[in-house]
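In what follows, structures are represented as structure tokens.
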Structure P
Amino acid sequence: MTTMTSTESPPSTPTILGTYKRAPMTFVRGEGVELIDADGKRYLDLASGISVNALGYGDAGIKQAMLTALDTGLVHVSNLYRTEPGEELSQLITRDSFAKSVFFCNSGAEANEGAFKFARRWGRATGSDAKTGILALRGSFHGRLFASLAATDRPSYRAPFRPLAGGISICERDLHVLDAALDGEMIAALIVEPVQGEGGVRVLEKEFVRELRRITAERGIALIFDEIQCGLGRLGTFFAHQSFGVTPDIVTLAKPLAGGLPMGAVLVSEEIAATIKPGDHGTTFGGGPLVATVALEVVRRIADPSLLAAVRENGEWFGETLRGIGKRTGKVRAIRGMGYMWGMDVVEKASDVIERGWEAGVLIISAGDHTLRLLPPLVMTREDLARGAVLLERILN
């Protein structure tokens, strides 16, 4: 195996497996809400690493948390032992929530897989061996592992990997259809993204979500909220379900949780937690002392009422600004979203607009062939949002 010194350039032929179509630039640094490529060009980030970098780049608090963790010499000890950061994080994240327990893992897909297992364990313990079904909604995205992929409504993602995990179905976002499908004898859980990110940034109606809560509660079905992309401050409340006025039985989190380090979490109610026994689930790396120390810093910062208020107020302003762009350009079919999570349906291919954004120095991602997805860092000011809106209008024209 050859070695490369720090002064040599990366190999010209990519050796990373081609599961992503990557942009042509190489990023070498980040500052605030901007990324900087190898040529020194700056890009305003309206993507946040797909809703991950809530506190932007080069954040002093995250850096200090990493250094603090490294000073202990504990990067990993496994979940056979307790560590102070993990215990403290579990208490902090459940303190003001419905949940009495949390399971830490490494990603959003893992969190959803764990949630499905916990729901089935609870279903069997409180119902019968037949109470194992999982329902998801049309337009959903819950991950790319076998069970989470079975709950993901993207046929092109699913088809090459069939057969997927059984006992998981996708239903229309229609109360009449769901009322018939939600059989309390057979269904253990319904999983819902209150704002469907990959599915086009579709905000579910509050009354629809509240009715789902009523039905599932009456029939003894666990309601899982997938807040992996829309939770942890993105909608202007710490948990996404707080924006909808409902209390779920399970919540899954990931993306911004550990400031870009790999971490996911499954929050469960006291009733569900009571059915989980040692050996029912596990993780080697989940909730280790390094990632938990960083997550403590991130969670404390995101939970700051002043930050959440800014996301709500600036998000409302940003939405109105995007609607103005749509009216002026005539290139926009629809605008959807809330907080710092917005989708813009455009008349051309979203990929064409995104590539023009690279040239203009702004980073945007898609949520479908004709939908732009805007996920700015939660620390982005109104001035930078305005700068992003100017760049967006320019590339649309």
Structure Q
Amino acid sequence: MSALLPVYERNLVIVSGKGARVTDGDGRTYLDFAAGIGVNGLGYGDPKVVAAIRKQAGRLIHASNLYYSRPVQALAGRLAALAFPSKVFFCNSGTEAVEAAMKFARRIGGPAGRTEFVAFERSFHGRTMGALSMTWTEKYRAPFEPLVPGVRFCPWDDLKAADGAIGSRTAAVFVEPVQGEGGLRVAPPEFLQGLADLCRERGALLVSEEVQCGLGRTGKLFAYEHAGIRPDMLTLAKPLGGGLPLGAVLLREELAPAIAVGDHGSTFGGNPVAAAAALVVLDRLRAPKFLDKVAQKGAFLREGLNQVARAHPAVTQVRSQGLMVGIELQGSALPVVKALRQKRILVTRAGDNVVRLLPPLVVKRKDIRQFLEALDAVLATGAGAAPAPPAVMVEGGGGAVA
């Protein structure tokens, strides 16, 4: 029995990985369409990432944030140049990035009485107390209440509701351009543009929460680019460190003077080894045609899924942007996830009835074809279909009538 606290359901031991595949302790190989829950954007064992980690680890692993290190300085400058003029705070994870953004928003808006936040139905922003306060799913929040007060949840893609929620006490509006845990729902450009207008008009900050959907996942470097907007803050994590723990908050440059020494910190945030890996990740993402290929492979996957959906009524909708995909089913997604694993393909769920696909951005078309063939075969068994209605006992009828 494992000594690990059982906060995850685990029964597979992964011992190695290469490209889009992992191998378990018994030597079985799996096609990974979860990519470490979106972390392994460049797949497993990327040679340049591994080389950068080894080289930096031989020089300096940690020196604390009381001092500068060259990889961290370089990474901050690179992110600000790629996104928008900003100052960067580094941490270790997505939930820490959200916590930092919440603190920065209150530090900026607090003197004017802006202490409240607006988030959206089906949002997921993390599991620490502040980020959890803005996570919509009640089963995640309820056992740990009372949480951070002052959070309002608005319906998704409803500017009228947002108009009523964003007011003089709103410090920031947090929005995922593509909701991950919330069922892979893509924000229409008009929705994000309207939120940006409302925030600018009301004096609230707009936070593009791209822990899962950022850094090439949607076919653009940052997901907010699809709407042609510029947020006040940007949160990043999952694929940034090439597999090592690394999160970041980009705060618009003109807002940065509100944050003073001692307002926030992180002992391990901006580790030089993780930063060295991240610089390689950004090099790969900015390589000629890399993101174009992500968009093309995303379209290829979407086209194949639409064909599967036409053949199987269990699929009610396919939602995607780039290589971030949700397959909504009539019934539970769990039997589909389990059946795909029997076929040596790893996927995850996003809610009860959505199969979530986050393949490595370097996935090959032959891998996509393999997945589509496996999914077609799994759905042909009836997995994912609507559950049968409960039998109704008819008195004196000698049996059950559906």
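Read the figures in this text as sums done on the coordinates, not as results from a lab. In this text the structure is predicted, and so the values were computed from the model without any measurement. Cβ atoms are built from the backbone, for glycine too; each structure is taken alone.
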Discussion item. When distance in nm of label points 7 Å out along Cα→Cβ at positions 107 and 307 is compared over structures P, Q, which one is greatest?
Written reply: Q
Worksheet entry | Which of P, Q yields 22.1 [mean count of other Cβ atoms within 10 Å over residues 219-226, calculated] | Q
Practice prompt. Identify which of structures P, Q gives the largest calculated value of distance in nm of label points 7 Å out along Cα→Cβ at positions 171 and 187.
Written response: Q
Worksheet entry | Of the structures P, Q, the one that 1.05 was derived from, the read-out being Rg/Rh (Cα atoms, Kirkwood Rh), for residues 59-114 alone | Q
Practice prompt. Taking distance in nm of label points 7 Å out along Cα→Cβ at positions 27 and 315 as the quantity of interest, name the structure among P, Q where it is greatest.
Written response: Q
Worksheet item: distance in nm of label points 7 Å out along Cα→Cβ at positions 91 and 379 computed as 3.8: which structure among P, Q?
Response: Q
Discussion item. Tell me which structure, out of P, Q, gives 1.00 once FRET efficiency 1/(1 + (r/R0)^6) of positions 19 and 43 (r between Cβ atoms, R0 = 25 Å, to 0.05) is calculated.
Written reply: Q
